[in-house]
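Input: structures, listed below.
Quick note: the coordinates plus some simple rules give every number you see, no bench work behind them. From a predicted model like this one, the values you see are computed outputs, not experimental measurements. Cβ atoms are built from the backbone, for glycine too; each structure is taken alone.
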Structure I
Amino acid sequence: MTAETVKVRSLFKPLKISSLFSIRIFTRLLAEIRRAEIIHIHLGREIIPIVATILCVIQNKNFFLQTHGMCVPNSRFYIRLLDKFVMIPLMNKSQKLLVLTELEKNQMAKFRLNTVPVILPNGIKTPNIFRQKKSQEIIEIVFCSRIHSQKGVIKFVEVAENFHKEKYYENKVNFRIFGPDSGLLTSLKTLINDLDLPNLEKGIRALSQMEVMDMLSNSDILILPSSNDMYPMIVIEALSVGASVLVMPSCGFASELMRFEPKFVAPSEDVLGISTALKMLIDYGLRESTEIINFTKECFGINIVVNQLELIYKKTL
């Protein structure tokens, strides 16, 4: 496997990311597809994966599409047009359509495809880094994701505010926020400064992948208040180092977490529901890190996912 840097540009300025392309990418795609026997494409409403899939059809190749929550039905007019004339015909041409969760599978059923999607989750290799935190004097509660309204970071701040007002675990909890700015950072900092909460750190910064894993290993609980998050990998990364998590009931793998630890899923997505769930999680004591890591290996381990994918290939071809 090789990697190289390629200069790209947006073909349509209003769609800066999804219209990224270059002639060099096209020629490389064509060459690689011509010599490949099986092609596996992560399909989204973006030019590069769409072109790659069209080339597979033209070259009469065996190809698998994995949508990763990127192609679920959308009510916007131009997306419905794209789906009808491009996405659905391409998905129907694939040997197998792979989706992340049962939720995504049910959403894709609205397309009335001529193939039944197969669930193939993302996997993670358990890192050689484990939860390092020993002292229980201060409970570290973190948010780690894009600083965007979709990720529910404002709710995280409001939960910290609620804990302070209700004097839950006063002087024993510390809320921290990490993540790159996606348009909300300035207003978020203003809100945090205005509230001036003693249990919420004011500093916010983005982390490298290694720094993320180190931060998680020194934290007690990761909260991700985002709604309808198909497959948030940060949650699985937290579990992989033995940290506890709190997700919303609309999370794509909430049912898997519920079977392991019901307190890992909030009963509702409002601030009161999240606050109540967090308090209960702390009240009853956190699960042992080794139990959480073993669950992650059994449910989200990369070896399990690879074995599933190999079986899908063999059954289909």
Structure II
Amino acid sequence: MTINVQSFETIKAVFDDMRWLEARRLIEELTEKDQTSSSGLSTEQDAILSKIIADVATIAIIDKAISSASSRKSTDSDKKDAWILSKDKHGVRVEYRSEKGKATKSFAVSLPMEASPLTICPLMFEADLLPNFMPKILGLEIVILEERGKFGRLLYQKVYLPPPFKNRYAVIECQAIDVTQERNGFLIVVRSEDPGNRTLPPSSKGAIMMDIHLAGLTMNVTGPESMFVCNVINVDLKLTMVPNSLFNFITRTIMWHATRSFQQKAKVFQADGLPHMYEERFQLNRERVYDDIAARINRVVTVSPLKIAKKK
């Protein structure tokens, strides 16, 4: 496949606008047409194109995994890619499946949410504030390390583990992808990154870095104040002394409780407004992030605006 300069600029513009599934479709169309004209791309353009192709291939894998889990069709344990139901309570559904070449299983959590996507967006984007509202037993810590593109951030995330285990941490890139045309919402792609020589928060000292093999989350808008959310993850906590069966049981149990807590908090925030601590962040990122996201979503579904509670 050869892509000329004009095609490259079109693909790059769509990709930079965070419409990665559309960029993937454009690349596939060129592949189907077997375009073989001289590209004329510079070395820099060729490198950018290679990264775009790799990124849209990643999102295709995540999108496929989430779509298969969120369909809620009855699973067939004989199928190699089937999701197996573990727990379904209060609308929070936890499923799991094996992945080829991975000792750990993938987990999918899907649920309805009684909240506008504009209420949920700040909870996701201002990720460092999220631990304030999650169960303390998780010992969750999130630090924003840098901005990444239009709707992306590089995060440090620490997870508490009880003694005698050491805490775990990960450096992850999170990108919110516009899939309003394809899925009526947004898809958040999560990928591990080697921190290299980067200075990390003090809590990383003595902790062990975990690997995230696969992670993503979709928020499909179903009404002015409702969504259907599906989160898929495959993570290696590197617990060498713990049987995989026990690790998998603990993982899906924790995921259900954490997700149920988030579901309940979202409903409260929709009724009462987000805590006032979000006011400054919202104003800071309003034009670049929140107004843009609202405009994209409202083109397909008119949703309730963000409300922030008054300072007490």
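Results, tabulated for the structure shown:
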{"quantity": "Among I, II, structure where Cα Rg over 2.2 N^0.38 Å as derived comes to 1.03", "calculated": "II"}
{"quantity": "Mean projected area of the Cα convex hull in nm², for residues 42-105 alone derived as 6.3 - corresponding label from I, II", "calculated": "II"}
{"quantity": "Label whose coordinates, when Rg and Dmax of the Cα atoms in Å, for residues 114-201 alone is calculated, return 17.4, 58 (choices I, II)", "calculated": "I"}
{"quantity": "With relative contact order in percent (Cα under 8 Å, 6 or more apart) derived as 18, matching label from I, II", "calculated": "II"}
{"quantity": "Label whose coordinates, when semi-axes √(5λ) of the Cα gyration tensor in Å, for residues 234-273 alone is calculated, return 31, 9, 6 (choices I, II)", "calculated": "II"}
{"quantity": "Source structure (of I, II) for semi-axes √(5λ) of the Cα gyration tensor in Å, for residues 178-249 alone, computed value 22, 15, 13", "calculated": "I"}
{"quantity": "Identity of the structure behind 2.8 (criterion: distance in nm of label points 7 Å out along Cα→Cβ at positions 66 and 194, calculated), options I, II", "calculated": "II"}
{"quantity": "Distance in nm of label points 7 Å out along Cα→Cβ at positions 10 and 218 derived as 3.7 - corresponding label from I, II", "calculated": "I"}
